[in-house]
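A.B. asks: Each structure below is given as structure tokens.
Every number here is computed from the coordinates shown, using simple stated rules; none is lab data. Small disclaimer: the values here were computed from a predicted structure and weren't measured. Cβ atoms are built from the backbone, for glycine too; each structure is taken alone.
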Structure P
Amino acid sequence: MGRLAIGQTGKTPVSLGLLGAAAFMVIADVRVIDPLLHIIANEFHVGVGSAAVIVSAYTIPYGLFQLVYGPLGDRLGKLKVITAALTAFAVGTTLCAFVSNIALLTLLRFLTGMFAAGIIPVTLAYIGDNFPYTERQAAIGKYLSALVLGQILGGSLGGIFGEYISWRDIFLLFGIVSLAIAGLLWRGTRHFKDGNRSTERFSLATFKPYYQLLTQPTARTVIIAVFIEGFCLMGAFAYIGAFLRDRYGLPYVTIGFMLSSFGLGGLIYSRSVKWLVQRLGEIGLMGVGGWLMCVCFLAIALLHNWLLFIPFSTLMGLAFYMMHSTLQTQATELAPEARGTAVSLFAFNLFIGQGIGAAVFGRVVDNFGYVPCFIIAGITLAILATWLFKKGKQEEAARG
């Protein structure tokens, strides 16, 4: 992946690969739950929908604390915030291996999500400080490769540990590796300064830029869109693993590898992002991506053949990143003077959407089954894609 400083501003020698390693651990920690949800529910004697509280317990604080870490990153330095957050994340993840009940696991997932909030969005803002807008989507695409690998290996490792070892040991492994990465980041931040720091004192007034952003029509569109995306795609996808287990009776290791195909779609996107942008443009990426997600959800719900899940899940991963990466790139330009704040507001809505979506779809799954959950999610994503496409065309026409 190379170093951020190469061909750019020369502000820091901290490598994009090392920052990507931190992102990998956060995403893998999120995705590892997908194949383990059924196992955890059985161990603690609760329903799958009720066990999904550990998903919401992670994602809601992850979203809420974006509002804190964004201004902190702008004020104290993004690299310092990333390193401190990763260290606390490592400790919380390790402790998850030793819980005795679902309540304690929920509490630790809450704390872990709170600390994880200071890693990926702040890094995206850091990339925004070091890459001009014309090159930023490609740079973010490279960074997303690490996130995609987290998607792929997180689900696979979860399935392997759930089937053959213990779901607890995967959290112990993730905690130790995250602590090692934090140590390497600390070495890199001791001697080099961050760029684009805000001189404003951190206080309640620091949160004023969030309100100012929401007064902008473009910002409102991006924020609403990413909330719906998180609610539908990520909220409903949390139940795919349990769905595969209950409908087809597949081994957990098989489910883990199957869920990893979503990340494979993201990897395809990261390798073809330049070509896709040239062919479809930003508006086309969001429109096509949303409709493809709809088709994939409907196919998974209605086609009674588990072998078809793999191609449709791969296509869903590609479609998700087509829409999400475009929204993410737009978010980095909403407030160039305070990118940490802008990207944090973006991530806040994505993960609050996921947390609420997982809770709402949990009630749907427990009361009506998996199929209505996936159909509702898919149709809503298609409506979102159509709205974004029309908004984009209207803005293009207004610019002349």
Structure Q
Amino acid sequence: MTESGRTLLTGARVVTPEGVLEDGELAFAGGRIAYVGSGSGAPASGAVDLTGHWVVPGFVDLHNHGGGGGSFTSGDAESVLTGVRTHRLHGTTTTVASTVTGDLDVLARQAALLSELVEQGDLAGVHFEGPFISPCRKGAHAEELLRHPDPAEVRKLLEAARGTARMMTLAAELPGGLDSVRLLAEHGVIAAVGHTDATYEQTREAIEAGATVATHLFNAMPPLHHREPGPIAALLEDERVTVELINDGVHLHPSVTELAFRSAGADRVAFVTDAMDAAGFGDGTYRLGAMDVTVVDGVARVPSGSIAGSTLTLDAALRRAVTLDALPIEDAVRALSANPARLLGLDDRVGSLAAGKDADLVVLDAEFTLRGVLRKGEWVVDPTG
């Protein structure tokens, strides 16, 4: 601790919106960043010396169903908080809780609980994934519970979330889909194209209606085809769309991750976990919404063989991005922090390291292994411990 109650971090390579600061300094006080800049090279009295480390912004996860054995769809506050705490230990300082297809009344009750946790600051919002998705691309969603995206039912879920709904994934090609996209846009909720069997033309219509996110691009949608390009081409080419990627080495081949970055650009990619209960917990049998899930060697699948979310944490996504995918760390950080924060409308507080923003950051060693996590000025993982 330095004077005036400020804590000073010194010696690290600090990733800022302007680039990497060698021998960087970052001071925080009262839960906010007070200063970010280059250091003098001389040790400061009382400072935390992070020489040989990286300091990056806290991660922002747009799409997450749980972790640590806790589920965001459980209907139990402590189970939800278990998932939130687990991902914080892995650097995710801002979490949006994702639901899974279910009965509308069940989803409404889940949303009501999650909204309370948003209001008390544990979550950043609610993401409804289903039930308004295509049975052709349902993945780990119970087909008998799927339904067409009726705007009246969309409105019911938004009302249940009491202003905390941030995003809804739907198949806009279904009856009522485009009207539902327009309704979401009117209410300031992100309309995300996903679990869709749409054509290229139908996807373009959804974007024109207001869709701005591709839910886990490449997964749960028709593959790219040279005569029928489908949704992937439409989503990659439109500058209004941010594409989610699950960078766990299971959902995407490294060349596909590279393709997405080259096509969309680093400012339009958001790494997400799409994590379920097993993230940070281990192999075994779980429940995801209405579906049984078996996790073997860290890969979650339903009985049909479809992948059921992931066991990914965002620190692992970053490490993979810079060590295996050979992405510049600045691009990886944009995808993990700045881009999702901007989408959520939270970039005035989180997503980058700048004076006045929340003191949310992650400390990594030279091999990009997590060593520290700071959230609102409090160490969740102490790098000196």
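A.B. asks: When relative contact order in percent (Cα under 8 Å, 6 or more apart) is calculated, the result is 27; to which of the structures P, Q does this value belong?
C.D. replies: P
A.B. asks: Still on this structure: Which of the displayed structures (P, Q) returns the greatest value of distance in nm of label points 7 Å out along Cα→Cβ at positions 38 and 238 on calculation?
C.D. replies: When distance in nm of label points 7 Å out along Cα→Cβ at positions 38 and 238 is calculated for P, Q, structure Q comes out on top.
A.B. asks: Still on this model: Please compute Rg/Rh (Cα atoms, Kirkwood Rh) for structures P, Q and give me the label with the greatest value.
C.D. replies: Q
A.B. asks: Oh, and also: Here helix-only ellipticity at 222 nm (-39500 (n - 2.57) for each DSSP H run of 4 or more, over all residues; to 500) has been calculated and equals -7500, so which of P, Q was it run on?
C.D. replies: Derived from Q, not from the others.
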